[in-house]
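The next part holds the structures, each set out as structure tokens.
Where a number appears in this text, it was derived from the coordinates with a stated rule and is not lab data. Predicted, not measured: the structure shown is a model, and the values here were computed from it. Cβ atoms are built from the backbone, for glycine too; each structure is taken alone.
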Structure I
Amino acid sequence: MKTRFSVALVLLVFVSNPAFAHESRPLILEHANVINPVDDVPLLDQTIVLQAGKIQNISSTPATMPGERMDLRGAWVLPGLIDAHVHVTNIAAARRMLSCGITTGRSMFAWNYADVGLRTLHERGDVDIPNILAAGYPVLANLVRFKPDMTAIVLDHPLLDDLRSLDRIGPDGARRIVRANADRHVDWIKVFANERAGILETDPSTRNLNDEELRAAVEEATRLGLPVAAHAYSDEGVAAAVNAGVRTIEHGSLITEPTLELMRERGTYFVPTLYGFSVALTSDSPPEERALQPRIEMLLKGSLQAIAMARRLGVPVVAGTDTGYEDKEPLVIDEIIQLASAGLSNLEAIRSATSLSAECLKISSAKGALKPGFDADLVAYKDNPLKDLAVLREPILVINGGKVFLYKSPL
């Protein structure tokens with residue numbers, strides 16, 4: 001896995017380099033092959049003009065205005081990749097994420113609102129921090145029994161301390177946790193419809209929040225203008241979350257076709273986090289993970305079946321890794337490749353981490369595609385990733401908000 005980050009070890013960060021520091025001057029990318037995921041056919045030998053953090057123009061005509069120029073020599077350009085399910089909690093992991101060409105991630109839980117902090121650093125213009133959509137703490141039925149112990153939320157919100165003594169938080173507690181997160185200006189709310197799969201002590205087919213608690217959390221989030229993601233595995237848990245009005249289902253390994261049809265009817269997105277199950281099956285997994293192997297095999301099989309059904313039924317499948325981007329952890333590139341192995345075309349798999357993911361996360365007016373007026377989040381590769389998705393492991397250029405974070409000559 002270390003070789004996947006070899007580019008990061010030799011990257012050149014141009015934050016202090018005068019050649020790339022003048023935001024008022026356009027940055028002109030010449031001789032670029034453009035893969036715009038919303039289109040079916042790439043555009044060859046294009047000129048891309050970036051200015052003030054936005055894409056100003058993409059054209060086959062060379063730009064004549066003054067500006068800083070980079071000759072990409074036929075490199076293939078995509079919009080910055082999007083990981084719809086991350087747990088990035090520190091700057092080093094955020095930098096590793098960005099060095100892999102992932103310019104946006106949706107956090108699905110972070111201690112002490114680290115995700116809100118990372119988002120703030122990005123918003124203030126830090127070139128080495130990707131855009132993070134924050135979710136803060138999840139809504140759970142019981143703060144003490146959950147593993148890991150989730151009572152840390154009480155340290156951030158002492159007025160929630162009474163929830164520690166309750167067997168269930170109840171609808172009122174669910175609303176209070178949503179409001180506490182909203183007070184910290186999160187972008188999403190996460191709810192647990194089922195228990196966790198990754199520890200032996202819990203059964204992922206068992207419900208966590210009940211129907212009343214789910215509805216209360218989603219209603220309160222909706223009132224506050226926040227979309228909701230549901231951690232759910234069982235068909236019952238998924239259906240309850242969808243009926244409550246969540247926007248995304250995370251994991252969903254045990255979904256049946258009728259529930260997927262319900263998701264299609266309600267416009268619910270499916271984030272299967274497929275690669276997480278594959279990682280658990282590696283031969284060098286520690287003993288405690290190997291004990292989970294029968295469960296993981298069952299969930300992986302269910303996930304593959306669910307993805308195939310979702311594709312056939314027209315339920316949108318979105319790439320998310322469920323990773324913290326620590327050393328040796330999987331990347332959204334791994335998830336893209338796994339989704340292609342599960343039956344998506346290479347272009348569909350790329351869309352799952354670009355245009356479709358942006359649509360899912362409600363940021364498609366600015367991210368996920370290469371269009372004038374969109375945010376200047378771009379990643380370039382020496383070869384064509386539509387022919388070989390493994391190319392995505394080796395970006396030669398990453399531009400974050402119009403600023404060059406990584407550049408490696410395409411020669």
Structure II
Amino acid sequence: MPAVDVIPVAALVALLLTAYAHPTGRVEAVVGLAAAAATLATGILAWSDVEDTVRHLGPVVLFLVTILVVADVCGRAGLFRAAAARVRDAGDGRPLPIFTGVFLLAAAVTAVLSLDATVVLLTPVVVAAAVGTGTSYRPGAHACLRMANSASLLLPVSNLTNLLAMPHLDLTFGGFALAMAPVLAVVLVVEYVGLRLLFRRELAETPEPDGVPERPPLPVTPLLVVVLMLAGFGVGSPFGVEPFWVSGAAALVLTWWGRRRGLLVVGDAVNAAHPAFALFVLCLGVVVAAISTGFLGDWVADALPRGTGFGALLAIALIATVLANLLTNLSATLLLLPLLAPLGDTAVLAALLGLNIGSGLSYTGSLANLLWRRGMVRLGHPPPLREFHRVSLAITPISLLSAVATLWLVR
């Protein structure tokens with residue numbers, strides 16, 4: 001490895017360790033700025049390269065901070081609690097129907113509000129609801145985690161990886177959804193059957209409810225704003241409207257609404273946006289851009305296939321999976337997609353299968369995995385490492401293979 005390439009690699013390692021540790025926002029920002037500064041000092045990137053990276057990442061970061069505010073206000077308003085309560089009531093306290101409802105709810109939340117809302121906001125509600133009905137929390141908690149990664153295939157806004165891919169795709173918002181819908185349908189079947197088999201004992205248990213569970217009212221305004229936001233994504237895409245404009249408008253409306261009802265103040269909305277993490281993502285983009293121009297980018301470029309047959313698409317998805325679990329899927333996306341863009345839309349979509357589904361293979365594959373584990377620990381239910389890998393190793397390979405086969409058949 002050339003000596004000049006050592007610094008960006010060391011900077012990336014520092015960024016990944018920081019992401020895994022999840023320190024305070026101030027520490028996150030300082031590490032990010034230091035890593036980017038050290039990388040720029042090597043001279044690997046010209047300022048025009050930095051400008052291109054920031055211009056490419058800017059709309060994605062703006063969407064991230066605004067959708068986090070939307071999800072936070074929805075959580076404060078009780079939207080997730082109300083939805084989980086209706087799933088519980090529809091299941092009449094029986095484990096299997098409740099699990100099915102939670103599975104579908106987690107998929108819907110991921111698709112519309114992104115995977116972070118599922119792992120951070122929905123999972124605690126699902127766990128609490130399961131405990132309240134006397135059922136095991138484990139099937140529902142793992143359903144939330146699996147859907148946070150695998151259900152993020154459907155819409156460009158479901159995952160930052162998808163948004164980063166959009167400039168490399170000749171697809172609108174609706175076109176992306178139409179291309180991925182049959183793939184997601186197959187993946188949902190595989191994931192649902194897999195989870196049912198792995199947790200069949202818990203799902204066959206007789207519940208022991210503790211009193212009459214509460215049924216909070218469904219907050220109409222947040223639900224309506226989310227529905228309108230989703231429609232806005234689809235309507236604006238053909239006209240070149242970036243998703244952050246729509247999610248930003250939704251965030252402003254919900255913040256105003258939340259203030260009127262005493263749910264939050266402006267400072268709460270700013271904290272929910274996690275501006276330090278947004279800066280961290282921009283710095284990560286600069287570091288990965290430098291690595292992409294060096295030896296790692298050359299290695300990945302040499303390893304990628306040149307066609308889009310089934311074998312080639314499977315190879316692309318597997319390479320994306322390996323990179324996601326080594327570097328996290330966000331870093332892998334920044335590295336991989338520019339190299340795949342010349343092969344066309346199908347190749348880029350195949351990479352997203354590995355970056356989204358494949359990232360569920362290990363805790364290091366996605367920051368969502370780490371956030372889920374940290375949340376479970378705070379809830380007093382730390383997931384055993386063996387159980388996580390029992391689920392991920394049993395389901396992820398089959399789910400990924402099924403997704404690639406479906407993409408190849410319907411492309």
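Structure notes:
- Source structure (of I, II) for FRET efficiency 1/(1 + (r/R0)^6) of positions 306 and 386 (r between Cβ atoms, R0 = 25 Å, to 0.05), computed value 0.50: I
- FRET efficiency 1/(1 + (r/R0)^6) of positions 42 and 314 (r between Cβ atoms, R0 = 30 Å, to 0.05) from the coordinates reads 0.25; which among I, II: II
- Structure responsible for 20.0, with mean count of other Cβ atoms within 10 Å over residues 58-65 calculated and labels I, II on offer: II
- Among I, II, which structure scores highest (criterion: distance in nm of label points 7 Å out along Cα→Cβ at positions 98 and 218): I
- Among I, II, structure where helix-only ellipticity at 222 nm (-39500 (n - 2.57) for each DSSP H run of 4 or more, over all residues; to 500) as derived comes to -9000: I
- When relative contact order in percent (Cα under 8 Å, 6 or more apart) is computed for each of I, II, the largest belongs to: II
- Percent of Cα pairs over 17 Å apart, for residues 202-265 alone derived as 35 - corresponding label from I, II: I
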